[in-house]
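The following blocks contain the structures, represented as structure tokens.
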Structure I
């Protein structure tokens, strides 16, 4: 998921590499923001962060964490409103149609760029109708399997899948999600045929995986960590570029499948046309909040990587991520009205 321009135009960098270089560059940009940018946003009225997911999930948790920090930094109220539905599109549409004064923001997630291809028609343009403020954090996922599956790592899984085309299956907690498409990207890059079994949510998918009704699943670190620690699921690999301390012994999938990397991302947007000084003030407040030691410690304990990239880097990331997921969505054949 590139976030800064590669040093050589012909060399393709991994998504994580671009994220990491952009994150390191943020410190310089952060220091350059003048305190004068802290003029009251929208006349000092309450800033709303809309979340296109139910309360209690990762997107909601991150939004509430950053809202509290931003409120303290900006000196005006910042509240979170949940507007779930349509893969985050309901909340996104409300923000796209809002007045560009900084009073209405969107905490979105990976579906923002996936939906650009997944949905045949959207009421907004995921790139043109928004002003990126900052990429808040990324959360990698893990490839887990029922303990009875005769494969204990990615190389063994690839050999098993190639020897049994169409006999293994992936549990899909949400069609069109980043974990769904991580599975399709895995199949695309390994030239394997593994059947998808869709479920109406992550919980029932994990239930069937635990019961041995399904073989495999890509899932958020937060959703499967307790089952892994209890020995009820085994981890075959992680989707991050580096190993995760929460899953000792599990190698990155990219160590076997070159170029494979997938993380759910969470970012803050405003509507298109947000003034530059307002964008910078919002970015500065969010970045400072993410740098708070208590916030970083809490997020990292859950497997999240706090980022706080610049608006320019986040904008480049969004454009590239739309293209990246488009190829996977087209390969998967998934489509939503």
Structure II
């Protein structure tokens, strides 16, 4: 992902992850045992996606026996403790690589023969998802499974791209509302991450012209003055103790109920001064999608859903409930359940 070259004995027998959300990839590569070879990971699922953790714990209780490490991004990761786990390789997100490099983690692991390999679903998801899945397939010895998913993923992306290209419709002005309730109003992405997906799916992302950084805060006044045609918020089931206080966010995930998600989206919109008068709200084009599409190989689902919401006439055949069920049947070891999207009526 970064143009680096490292040597890794494959398949790696002992893998250390800088994020537990790497399980989103190992799950689609190894339905029988997505925990195979993992010797350490942080507790970000416990904090940010306890719904998924509970689903995997039911079928793979060994997840609780994997050593929990600190986080690279906040400086709590210890290279010395990591070395005691005797990993063959350290797999890290591109978003955290510079922090690992600046703190000396990459060098310390390298000096004892542990190479650092970078994958990326966060900074450039459209360009790096397929390459990251293939890289993980090579590391784990699941090349055929990686190829199968990559083909499936590319077909879904090409279907959206070709349909938009043929239609020549103007892009839809869109506000991407990043995790309301977790962040103060109104956080968003610009020219990266889910903002890339808005653009690919046929939208003009409001924050691209407002933010100077890849993620940040757009003032409510800027949103009101631009009056977007579509609002897409993100939500999840954040754990108690996180910045997201109970009742302040849109609950989405494996254990969430459709009515609760819809009601909370409405509550958040109604509490934000002036938002009820936005075109996106009055025209019933306000939606919410699972937040963790922002950092996972399942981002192709966000592409399809965003395209449907931005250009409903072109994508009438896209059914969000059907599109998320299919990869669960084809690739994932846990059954589909819960609520991963909602909309205002």
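When distance in nm of label points 7 Å out along Cα→Cβ at positions 67 and 315 is calculated for each of structures I, II, structure II gives the greatest result. Thinking of I, II, which structure, once relative contact order in percent (Cα under 8 Å, 6 or more apart) is computed, gives back 18? Clearly, the read-out refers to II.
Bear in mind that the values in this text are calculations on the coordinates, not laboratory data. Just so you know, these numbers come straight off a predicted model, no measurement behind them. Cβ atoms are built from the backbone, for glycine too; each structure is taken alone.
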